Structure 1
Amino acid sequence: MRFNSLVIFGVLFAVLGIAGLVHPDVVMPAKKQTLEIAGREVIMETRRVVTIPTVLGVLLIVAGGAALFLSQIDPNKRRK
């Protein structure tokens, strides 16, 4: 069984779109600082929260479905 690259991209886009709809907030570390307060070291870490828009998740699912649909078309059977 041979996989077409369009199938792989279609499944990947659909999974990313579903993940974006289920869990839209992605937490990323932004900065890490070491401070010395009263003779003790304190590590201060800030985080950045990125929100994935719902429209982007829906567009990824549609693009994945389109890629899966187009992967089923046989290029040898084109209409003339």
Structure 2
Amino acid sequence: MIRLRIKEIAQARGYSQAKLGRLADVDVKTMRRIYTTPTAPVTTTILDRLAVALNVDASLLVESDPPLPKTLEDLEC
């Protein structure tokens, strides 16, 4: 399952949910859903806006839960 790390990264940067929403131009309801349900689906457009607002690569905003192999070399075939 994919899990969003937006809340943790925003808090580490000192951004409130409201401030991040304003910076990323993301609707209040969408921000609330992202914060309360980290497995909620989001569009790549929203993910990109949040990444720009947080000044991070978009790949840092998502993770596999539970963690999965990151490369083909990590797989045991």
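The numbers here are math on the coordinates, done by the rules we state, and not lab data. Computed from a prediction, not measured in an experiment: that's the story for all the values here. Cβ atoms are built from the backbone, for glycine too; each structure is taken alone.
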(request) Given a value of 12.9 for mean count of other Cβ atoms within 10 Å over residues 40-47, point me to the structure among 1, 2 it was derived from. (result) 2
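Using the calculated result 22.0, 82 for Rg and Dmax of the Cα atoms in Å, pick out the matching structure from 1, 2. Please list the in-between numbers first.
Numbers: 1: 22.0, 82; 2: 13.5, 46.
For Rg and Dmax of the Cα atoms in Å, the value 22.0, 82 is produced by structure 1.
With distance in nm of label points 7 Å out along Cα→Cβ at positions 24 and 48 as the yardstick, tell me which of 1, 2 scores highest.
1
Hey, helix-only ellipticity at 222 nm (-39500 (n - 2.57) for each DSSP H run of 4 or more, over all residues; to 500) derived from one of 1, 2 reads -15000; which structure?
Checking each candidate, the match is 1.
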